[in-house]
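Quick note: the coordinates plus some simple rules give every number you see, no bench work behind them. All values reported here derive from a predicted model rather than from experimental measurement. Cβ atoms are built from the backbone, for glycine too; each structure is taken alone.
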Structure P
Amino acid sequence: MIPPRMIALAATISLAVSFTAGPAIAQDWPSRPVTMVVPFAPGGGTDVLGRIVARRLSETLGQQVIVENIGGAGGMIGSARVVNAAPDGYEFDLGSRADAINQTLYKHPLYDFRKDLLPVILIADQAMVLIARKDLPVNGLQEFIAYARKNQSSLRSGSAGVGSTGYVDCALFNQAIGVNVQDIPYRGGGPAIQDLMAQQFDYFCTLGPTGMPPLQAGLVKGIAVLGRSRLPSLPDLATTFEQGMDFAASTWFGFFVPKGTPPSIIKKLHDTTVEAINTPSVQKQLLTTGTFVVPQEHQTTEYLQSIIGPEIEKNGAPLRAAGMSIE
């Protein structure tokens, strides 16, 4: 029989190990490759951003950053995967404005964006562009609006999925110009752009990096940048404001980790990401895709934390006003 004193000593040692294991694991992080979950299919603007940052982050972090695409429900499926992951830093989410949108758009979102994901760092912003199939018989925004109003019963738009930023922005754009058009939801911007090039639908509100390659190759028709400033990568594409319409849309992106992730891991992921996104070659790559790295004063964990609630409310207001809701 084991003496009671030995049992008590073993219990004390076990308890001490349990208290020290967590900090030790956090201190050693990362000791193996980590996974960046991109909640949309390959080929879209979110994926382009994630892969550019991941290459440099692998160097600053000292471990390979594996990009895993998990599309569906406007980014909600991929983000929910990270919500339910172990809080050990080995799986993090490339979250975005889509996460804020989903909190209002869906009656039963899969997670609480305010509580279930911890912010790490705001990374970048991408403008939306309105593009159309190559043979749509319009040139410029005003001709597009007139054509859409006349042919709305037969027109079809595409989106990166129900709940994606492009889905919401296109619905709000359609409402602004007074048309009701059927949407075809895809699992990401990449698959949608392929079908637009194949002329399977008529127009698409999408992130600049998604639309840029086919626009530059002449495979689709540019209608407008949904904003006040032209994109350096698409200097000939006029903005909505230049073409007489007060309408703007863009999407922000940041890293998030599961609730319960140790602060030391969050800090290391933050600091190494700051180094990665402020590398001149990375910023140049992103700029050529129509992606803008946020100012350094916005690259703090506290800043990203501060915008989550306001972003949910800001994006929720027009959705509620428009009566947009999904089970």
Structure Q
Amino acid sequence: MSETPFIITIDTEGDDIWSKPRRITTRNAEYLPRFQSLCERFAFKPVYLANYEMAMSDAFVEFGRDMLARDAGEIGMHLHAWNSPPLVPLTADDFHFQPYLVEYPEPVMREKIERMTDLLEDRFGQAIVSHRAGRLGFDGRYAAILLEQGYRVDCSVSPCLDWRGTTGDPAGNGGPDYRAFPDRPYFFDPSDISAPAPDGLLEVPMTIRSCSLHRSAPWVYRVPLLRQTANRVVSPALNHLCPAENPLSGMRRAARGARAAAADHVEFTLHSSELMPGGSPSFRDVADIECLYEDLELLFEELSGWCRGMTLKEFLEWFRRRRRGWAAQAADQRGIAAGI
């Protein structure tokens, strides 16, 4: 039976950040044990990528410390620049515009990353090595600082997606364009975060699969009437293993597409506040949450038949071992070819 690594990543942040609250609450921490129990039932190990307000939440820290003590998951870092100390104003209203960290001067970026890392390591009593950028805004400067701080794994890349139209600082250029980035894990050097390198930070991209029609004729999805027909008859252009972006059918297409392509990993993404009624635009009431759990039950049941749960930290070690195996196999083949 195949054991493709399955990684669950949770952007662990305050309640309904989409509404741009000025007072950020963290009630969603109370809803995490139910999700954790579901994951553990299938032997999956979530990675909670925590930002400042969640690191300051005693309820979340108690939950996280218990999970870590049982080796049932991982804590990583997720940084929302506009409310993570030091608070250095960048726009006329940072809580409204929610600027990307990469839009701040590099010394401010560095201090925010250092202070957030120190806070997480103090609160959870262990080194933090995994990361996802807030609002997915990432670049080489950011990556270089992460490496200096001891990070070894990033999961900010969302293949096929272009975030340039999603603004932070109104004077900026929006988010990154990930359309040309690899959809498989790769080490990279900060000089080019889209290019595989022999070593460096390991990028573990989200699982987002482009359908065959979109790959062969992307123009179909740019014409509204044709797009509606294609979505209904064939498939949406992109299928994302994320319940806020796709229903169960789309998540299944994403996972099955990854399996058919012999992907090195499958990565599920969710926000912690999406597990709480009213915590997000996607799941507004108790009925929405119950439907979400019904979908997750079915999805996890299917994935458990061919996947093995891993944290990002565990996946790093697995990927390194596999790469060493590839290198040894290639050396053996060269020896055979040379008649050794």
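Hey, relative contact order in percent (Cα under 8 Å, 6 or more apart) derived from one of P, Q reads 26; which structure?
P
For the read-out helix-only ellipticity at 222 nm (-39500 (n - 2.57) for each DSSP H run of 4 or more, over all residues; to 500), a value of -12000 was computed from one structure; give its label from P, Q.
Q
For structures P, Q, which has the highest computed value of distance in nm of label points 7 Å out along Cα→Cβ at positions 91 and 291?
Comparing P, Q, the top value of distance in nm of label points 7 Å out along Cα→Cβ at positions 91 and 291 belongs to Q.
For FRET efficiency 1/(1 + (r/R0)^6) of positions 35 and 131 (r between Cβ atoms, R0 = 30 Å, to 0.05), which of the structures P, Q scores highest?
Going through P, Q one by one, FRET efficiency 1/(1 + (r/R0)^6) of positions 35 and 131 (r between Cβ atoms, R0 = 30 Å, to 0.05) is largest in Q.
Comparing Cα Rg over 2.2 N^0.38 Å across structures P, Q, which is largest?
P
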